[in-house]
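Below you'll find a set of structures to go through.
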Structure 1
Amino acid sequence: MKPIPKTLNRRDFLFVSGMAALVSSEGLAAGKQQASTGAARPNILVIMTDQQFAGAMSCAGNADLKTPAMDRLAVNGVRFDNAYCANPLCVPSRTVMMTGKMPHETGITKNLDAQCTTFHTPMLGRFFADAGYDCGYAGKWHLPLKQSQTDIHGFGWFPPETEKCPDAKIPAAVTEFMSQKRKSPFLMVASFINPHDICQWARGDRLPHGPIPDPPAPEKCPALPDNFAIPENEPDVIRKVQHASMSVYPSVDWTPEKWRQYRWAYYRLIEKVDAQIGEVLEALRNAGVEDNTLVVFTADHGDGTAAHHWNQKQVLYEEPTRVPFIVSGKKFTKAGQIDRTHLVSTGLDLIPTVCDYAGVPVPDGLRGRSVRPLAEGNPPAQWRDFVVSETEFEYEKTATGIRGRMLRTPQYKYIVYSEGTLREQLFDLQADPGEMNNLAVDAGKKAVLEECRARFAQWCNDTGDTFGADTK
């Protein structure tokens, strides 16, 4: 397997080399001064939702909802159709996006608070602050450290509500941050919670960020997905987890009618957060910085949305792992395009991408790639041939020790879990996009299965992932 190359063109290489020499010879402070007084560099705005799968946008062809703000980002940029989170769970996924390192590398594999006491990996805001950017963050935090630990994460500005800034107040917070007089460019993260409130809706709880209407009769709700059924030859740990954690998965005994209402509610929550994203985009325009701001839109992970009778996340099917990823800005992209070819890791690729646009040195040791050449319509001759996602299941905030890995190639998806009678899944996503036919039990696909196993073993060897060795 060829190693994943770092993405630096000659111009960026010269800039990075110059910055590195400057910092080493004159110190970090001089590096900051150089960065802030150079040629006009773009502002960076990262907009993130929570628990939104890739197909949950009208610009993705979904007729069951309307997302004008997300559609606007797509029209003004490039939407990557094959973008995958590094872990379909909040804290691990967000940590990968902020560090550029996989969960098994940082040790952040679950949502459990105990991880916070040992986490010291530098984050996105630290890299940009050291390069002279003003760094702000508003909304859901859910990272394995406190906001007071600026030396690690680097975000120097938070709204007064800090970690409890609700979705409804994020637009005002972003407006306040962008309206400040500054000589340096900014990096701003607007982190929305919705459509995560679907978790409370499924349990019949009060929605933390405001109500939505009661769903109409099931026949007026979105239809069930084509892959609604539980597939044959599914690893047994999947339903073991589902049945053991009823507060997370109250859907075990739902009727098809209830599932249709669930989908209706989920889409209403996405429309709700889309309206708030629209307010953020208007704030960007009103502040007069829209033209020189690169906007990246994504989600930390997706939601089962009734596929395979699944709500929420953690499993490695398409709906929980494939997420929106839009790089937007007419000045910075070949606007209005859809990239359906290249595999993107939203966790690994976010930092290299925004660093590439901003002229900020990419930290050593990161395996991600900048999607800037793809967004500009100049794809490199070689791109990665697979992406990997990880998972580790929890029962009611308790670690189970049950882990899984997903390896996605241009045609196939290979999934393996750490325990169970049947541990593996193999899907031909070109012929079976709904993941209903597990080819891991098909003798005719043994060669493909062995090839995926070999690629995954090489990945484990290259990245220090002990999954394979621990589960033999």
Structure 2
Amino acid sequence: MSDKAKILVVDDRPSNVKALRVRLESEGHQVIEALSGPEALDMVAQEKPDLVLLDVMMPGMDGYEVCRRLKVRQGVDFVPVILVTARTETEAIVQGLELGADEYVTKPFESLELMARVKSMLRIRRLYRENTHLRQEVAGRHSFAQVIGQSAAMRQLYEVLPKVIESRVTVLLIGETGTGKEKIARCIHYQGPRQEGRFVAVNCGALPEGLLESELFGHKKGAFTGATEDKEGLFEAADEGTLFLDEIGETSPALQVKLLRVLQEGEFTRVGETQPRRTHARVVAATNRDLEADVKEGRFREDLYYRLSVFPIHLPPLRARREDIPFLAAHFAEKHAVALGLPAPGFTPEALEALSQYQWPGNVRELENEIERALVLLPAGGIIGMEILSGKISGQVSPVKRTGALRDRMAAVEREAIRESLAKHKGNKSRMAEELGLSRWTLSQKMKEYGL
């Protein structure tokens, strides 16, 4: 929104409306007007103004009642209301503010004073809308729709995730490095009731024990060498939000005791203090370790494990969901092409087959890195083929060489099987792919190849 705005002026006296119109239009604003409370409510609904200048003393429905109704109708949008009143008593001003007015100006007022209030309210309106847009953008980036995959393993995950977002239970994400544990944690936060709070993440395996304790719980000035001031911990920073404890299995036994207390009691103590503090942060933890085995071997506290795994979610490795690889590859190609200012490239069938055969020890993160690397090497307007892929991927493909006759017979059998499935399922590719043991992408390619 620019500095010029649409402003609704509400006053039962036309002369007052005219005077305000002249002044506001001299600043470049568009002015609409209403001479009564009911008319004002209709104008707000129809015209969607950026600001309302509302006189208090009007016959019938006065400005206080108009303000109350406007704020009830407002919903998620924010339209500032400036009350214009001749009453200077504190009680009258407080009444207006309690009904939802955002500012007030008393008659007679200086023109400069009024314009200063108008400018201030329009700035707040602009900041509110920018903040709302950013929040929507962030929520969109971390929606479940951004978790790519149609495999059976991912469908199970989609069924589980919506069940946890509305609750406060502690979630334990279990999966290999690179499977997207932090992405899932962010989805849980930004799609749930805590999205207005902060999402705070810490890698428990990246910090030594003493520093990690200070990061999580904070410390008092002078608690140790280098503690030159009081410091807020992450449990405080994430209060009413979500704290993501990545690699929770790397914490020491001593720190595990303190984490257990937070999870059980909602209390912690800063390093160097004796007075406990409270937190309402929701904890989502993650690990790439087998914590049950660690519990049996005494490396991880059993009671903490059970507190963390109230709701365990297993994230499948990429090699267990190979049918998702073409979709993921296309997604990352589009994502990084946009960042590089390039059109999104396609893939040759051989390249997609190679990507699908590779084991991906680094999982989704490794696949994304591979696609980003390929885009850097790809000539303008090119297509990602075997020659663009790194050697570890292109070198591991060993296609079976068949004689022409055998290849033709196999193709004929395959074509007939797809044709029969097509008729049986009336073109439902999901059911066809499941019956034939193919991914939807591979099925689509073969249908094109066979003219089906």
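Every read-out reported here was derived from the displayed coordinates using simple, explicitly stated rules and does not represent laboratory data. Note that this is a predicted model, so its numbers are computed, not measured. Cβ atoms are built from the backbone, for glycine too; each structure is taken alone.
When relative contact order in percent (Cα under 8 Å, 6 or more apart) is computed for each of 1, 2, the one that comes out at 25 is 1. Kindly point out which one of 1, 2 the value 0.95 was derived from, the read-out being Rg/Rh (Cα atoms, Kirkwood Rh). Only one of 1, 2 returns 0.95 for Rg/Rh (Cα atoms, Kirkwood Rh), namely 1.
Suppose you compute helix-only ellipticity at 222 nm (-39500 (n - 2.57) for each DSSP H run of 4 or more, over all residues; to 500) for every structure in 1, 2: which one lands on -15000? The structure behind it is 2. State the single structure among 1, 2 that was used to calculate mean count of other Cβ atoms within 10 Å over residues 174-181, giving 20.0. Label of the source structure: 2. Here distance in nm of label points 7 Å out along Cα→Cβ at positions 118 and 158 was derived from just one of the structures 1, 2, and that gives 2.4; the source is 1. Computing FRET efficiency 1/(1 + (r/R0)^6) of positions 54 and 230 (r between Cβ atoms, R0 = 41 Å, to 0.05) across structures 1, 2 gives 1.00 for structure 1.
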